[in-house]
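Derivation of every value follows stated rules applied to the coordinates shown; laboratory data play no part. These numbers come from a predicted model, not from an experiment. Cβ atoms are built from the backbone, for glycine too; each structure is taken alone.
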Structure P
Amino acid sequence: MRSPRQPWTCAALMLACAAAGAQGVRGPQPPLPTLVTAHQAHSLTPEEAARAYPVHLRAVVTYNDPYIDSRHTALFVHDSTGSIFVSLPPGSGLTLRAGDVLDVAGVTAAADYAPVVARAQVKVVGQSHLPESAIKATMTQLLNGSMDGQWVEVEGVVHAVHVTERNVTFDVATVGGPLAATTLRKAGTDYASFADCLIRIRGNEAPVFNRSQQMVGVHIFFPSLEQVKVLRTASPDPFAAPLVPISGLLNYSPGLDLARRVHVRGTVTLEWAGRTLCIQQNASGLCMGTDGSAHASPGDLVDVIGFPAISNYKATLEDPTFRIAGRNAVAPTAIPVTPAEAFQGDHDGELTRMEGELVEQDRATGDLTLMLRSGNLLFSAILPKDRAGSSSASWKVGSMLSLTGICSVLIDSKTTNLGEGGVRPGSVQVLLRSIEDVAVVKTPPWWTPEHALEVLAAVGSAALAALVWILVLRRRVERQTRALRSSEERLRHLSEHDPLTGLPNRILLNDRLTLAIERAEESGMNLGLLMVDVDRFKEVNDAFGHSFGDKVLCELAKRISHAVRLTDTVARIGGDEFIVLLPELHDPEEARSVAAKIVAAVSQPFSFEAARVPVTVSVGVSTYPDSGRDAENLLHSADTAMYGVKAHGRNGFRMYTLAAMLSERA
């Protein structure tokens, strides 16, 4: 398209800026030049864009979405020089469609990542068509940030389709990595049929960025399915595809197409609803993450389709879908193995039975985790909190337990990467199906060497003279008193703190929150409550293992603690959930500032050994008394605001206000 004015060259812009600087001390600065192409506005540095250069464009709409971001309408426009994002206030009342020709007047702004047109006034002046050509981009090119906002073309396989009330998002696996592609939902369209299709899609590239304006991913916004060309259709019935043996997943085969879904069959050995499904076929086991849309019971025969992938150095299926092929089948028999045999890795994914001595049990993460010992080997067993019940109270440390569950071998990544290619088992977990999977084989005896020494000491002390007896008794009382005090301190600390991060737990948080509310009522001051939830933490655990995930949680606890005052409380209340209590605030806006600091502090990539992992958080903020006057309402308000952040792209924060929540529901 042609611009309404003669374009400024980069050299002309530089001369104009230099002239403006030369006039700085001698009189009024000359007006900034008007930018008349998308390329001129988008090519400014953030510092230059912040000077608010006037912009006047004539361009065609390539994407317009008034719903996806509560801050503004998402509008991309394109002229003959390129594309740029135009920020319009929400609720502007404009009905814009892809292909509309606009007259755009506004100013440049630095915005979230790259320059945009802000304070825009737009007017429809005609009709045209979308760009006939697009930049054929690889993930490497998209991830360097230079194509921000541009009209691009990418190819990939649709792994999953997510449909909301107003939008549809495809999870697309490309040669260089995954990206998300979003469009406006059109009623009556079968979007689910695109799963497993190889597609070529055109749209505007937008970066996924953190609070430090650092690019951490790629998003494509396309106006309609007319910009999607199917290069390879999905099977009309993926369950009709030939069965692949579980033991053959990711094995070498000439001509193997790993971009297509595969079909496997097996007997269910474990299902944690909405989390994990494990199946077994002969002596081969397979575990995969599930979304909870379907349910099965141990013993059911199921057909599963999904995309072959690697998780913790072993095969799994991503975005799986399963259906029941037979009910009430005979469940596989648990294979008795020793922990030493399990550490060899040959029984990974199988239903096994092994024994160990109970060392410790922990519920701090919500799930019940048992630590057991067999000789010089330590291993763990995990049972979801909704299945743990209260029976574990009778398991005493030192008891010999028999565990029936799925053997999950975790790999020692360091020694594996240094080897010739074979994996090296590092630790073993047993995934339990129910509380009945734990049986007490032997309780710990009361008569131990320690108890025997105490009895002998008592008999010997009775034979001593009165003075010696009194002295020994006094020393024993003093020693036991110190031990009891130390034990009481340790037990009190354990009952009030998270064993992984050392942060206060829910019990201590509730005490401090109750006291803070009482003080706020007396003083008339405010307090803030922040609900911090890690975005996609399950993907970190799946990709790097729970040991790496624990390190991320510990580092996350440090970053959050460093972002708040010494008088504030940072607590861990669940697996990847944290609460921050901000007492004695003079202004509720102070809570907003702390939330922004936490999001920015967490957004720096986490580096452990050779891995650099981008981690972001979603933060919901409630304040007393605006969001509630008791602990329950404050927690509920913060939780509601946090899920509002999740629903609008994650990696940010939101203040709970009644007006905002009513608007969201509307």
Structure Q
Amino acid sequence: MKSRGPYYITTAIAYTSGKPHIGNSYEIVLADSIARFKRKDGYDVFFQTGTDEHGQKIELKSQEAGVSPKEFVDTVAGQIREICDSLNTSYDKFIRTTDDYHEKQVQKIFKRLYDQGDIYKGAYEGMYCTPCESFWTSSQLVDGKCPDCGREVKPAREEAYFFKMSKYADRLIEHINTHPEFIQPVSRKNEMMNNFLLPGLQDLCVSRTSFKWGIPVDFDDKHVVYVWLDALTNYITGIGYDAEGNSSEQYKKLWPADLHLIGKDIIRFHTIYWPIFLMALGEPLPKQVFGHPWLLQGDGKMSKSKGNVIYASDLIDFFGVDAVRYFVLHEMPFENDGVITWDLMVERLNSDLANVLGNLVNRTISMSNKYFGGVVCNKNDDGGQAEIDADVKSIVTSTYDRVEKKMETLRVADAISEIFVTLKRLNKYIDETEPWVLAKDEAKKDRLATVLYNLTEGITMMASLLEPYMPETAEKIAKQFNVALRDFDTLTEFGLYPSDNKVTSAPEILFQRQDIKEVTERADAMFEARKAEAAKAAGGDDLEEGIDIEKKPEITYDDFAKLQFRVGKIIKCEEVPKSKKLLCSQVQIGSEVKQIVSGIKQHYSAEEMVGKRVCVLTNLKPATLAGVVSEGMLLCAEDADGNLALVGPEKEMPAGAEIC
């Protein structure tokens, strides 16, 4: 295969604050599919991933865990690497920002930028978000919260070093305008330009003094380098960059990167901060930054407290590695978020993988064994169906070009769909040629052999194209047909499968169909076990099984202060005529009596209500229910089965006591 030169691809490095779920793991599979495709396409690929291991959040997490920060990140980095390996990703380098060579280069970079006047010492005062490790001005907050993650922020002031971002802003705007491919998809580019660059950049805080878990500023050791200057530089330190001018041959070969593949939530850091850092260092900018969408859980946000977090290892255990790879790659749109549900995974497994692909392979091998003892021979007999044969060959040999065009624009899901379009055409070819009918006529034996040859050639060509996305499955298919996977530059030519080759005598079931009910029951059991573990960790063994309800929008204290709750004593209660649900109670609250109508007749009799002390919402606007005026509301609790219980004070309290 002709070499097309070097290709350097990176993922964002994963933050080591905890074990990532499948939504976080999607990126490494996406990057791996691109890297594998480029290798098969003749590029000398270098694929780097790794972990981001410094910052205040990790310092706090390690304290909670009772271990040192280094022990904490060692554990989590090990988990992240295990996930990468379990998903069969072919990274060439796994960098950790605690690696000694990285830390030394970050110190050199910081000193160089300081010496040349791009970094200066000052003080920062603003609102700080610990999870994002970001300072914000009041005008940048959204509803008083962090604009990135929506969490609470706290006022903070500390001495810090700052980077002069505005010095390079015009140059970056010009670069983006003259390099339309730099930020993809285009919607991400528009967001960066309109929301950040054009309104004007503020200087960026690049050091911290309020915590210690970071790379020390070597000429001012009470400061540590702030996370983004530390983390972003991994893309060059990992391949041998040296801030003093002694960069490695590998760096000179690979930089600038061909592709930074990142989540859309960190596009700002990679398309504004990172390019400006590089400009200040005098280094070329990466050729492209692609901000991919998120993979979301269909029945709500993944949460450890809910016990519904799905990890890559869970899905692998349920469906196998290649089924997981197929699902996360195929179900992610180019720009919009993708959704993961158990129903959809089972549907894809059964329809696409078991039926379209697995059944096609199994039927073809089984027929070759049944009719020709496993020997595949091309007799070039069109059997009067020359047009059908030509159509199949045309679709098969054009698939590579269609797939490559999709991959050039990183439309990976569409690329996989092109392969499955061809696989479906091969399935249709079986229906059109009816090999089982041909087998009944000795005179049509050559035609039968040709049909099976065409199927075999088409399948093995598609297996070669599938390799970047489903490498284990592609190898299994090739092994069953007793050939090696082909290079991409041979996939426009039909007929290279060796005639008289023999397929396996025992075809392997590639994907076993699954029952959605069994899968969901198993998943529910897994989540229940996790929920119990989370509850135990949070509060011990004495927690009872509670129920979860949909949360209402958050309110402020001012909203709450408008409501008045008081203790009431029911002095009289009657059924509301012609109503199956309503009771009308006379409730003493202080020196007055309010009439309150409640839908609790199925749970309490009028007689047993009398004498109860209850919690009452007293300033609710009066309403008429079944012709009776109600001047407040009795508070009740409701279980999962709809059973109600009145809420009252734990101890004897006088009628009218305020509930606060």
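2, 9, 11, 15, 21, 19, 14, 7, 2, 0 is what came out when P(r) over Cα pairs in 5 Å bins from 0, in percent, for residues 142-261 alone was calculated for one structure; which of P, Q is it? The partial results should precede the final answer.
Values: P: 2, 10, 19, 20, 18, 13, 9, 7, 3, 0; Q: 2, 9, 11, 15, 21, 19, 14, 7, 2, 0.
Working through the options, I get structure Q.
Among the shown structures P, Q, from which was the value 0.85 of FRET efficiency 1/(1 + (r/R0)^6) of positions 358 and 534 (r between Cβ atoms, R0 = 41 Å, to 0.05) calculated?
Values: P: 0.85; Q: 0.65.
The structure behind it is P.
Given a value of 4.3 for distance in nm of label points 7 Å out along Cα→Cβ at positions 278 and 630, point me to the structure among P, Q it was derived from. Each step should come with its number before you reach the end.
Values: P: 4.3; Q: 6.4.
Only structure P yields this read-out.
FRET efficiency 1/(1 + (r/R0)^6) of positions 350 and 606 (r between Cβ atoms, R0 = 35 Å, to 0.05) was computed and gave 0.05; which structure, P, Q, did it come from? Display every interim value, and only then the final one.
Details: P: 0.60; Q: 0.05.
Working through the options, I get structure Q.
If Cα Rg over 2.2 N^0.38 Å is computed to be 1.18, which of P, Q is the source? Present the calculation step by step, with values, prior to reporting the outcome.
Values: P: 1.18; Q: 1.25.
Structure of origin is P.
For distance in nm of label points 7 Å out along Cα→Cβ at positions 54 and 558, the calculated result is 5.3, so let me know which of P, Q that is.
Only structure P yields this read-out.
Out of P, Q, which has the highest value for distance in nm of label points 7 Å out along Cα→Cβ at positions 30 and 70? Don't skip to the answer; put the middle values down first.
On the way: P: 4.6; Q: 3.5.
Going through P, Q one by one, distance in nm of label points 7 Å out along Cα→Cβ at positions 30 and 70 is largest in P.
Of the structures P, Q, report the one carrying the highest value of distance in nm of label points 7 Å out along Cα→Cβ at positions 78 and 158. Walk me through the intermediate numbers first.
On the way: P: 2.0; Q: 2.9.
Comparing P, Q by distance in nm of label points 7 Å out along Cα→Cβ at positions 78 and 158, the maximum is at Q.
Given 24.1, 72 as the derived value for Rg and Dmax of the Cα atoms in Å, for residues 366-565 alone, which of the supplied structures P, Q does it correspond to?
Working: P: 24.1, 72; Q: 27.0, 93.
Label of the source structure: P.
Given a value of -12000 for helix-only ellipticity at 222 nm (-39500 (n - 2.57) for each DSSP H run of 4 or more, over all residues; to 500), calculated from one of P, Q, which structure does it belong to? Please report the intermediate quantities before stating the final value.
Numbers: P: -7500; Q: -12000.
Answer by label: Q.
Taking relative contact order in percent (Cα under 8 Å, 6 or more apart) from the coordinates of each of P, Q, which one would give 11? Show your work: numbers first, answer last.
On the way: P: 7; Q: 11.
Working through the options, I get structure Q.
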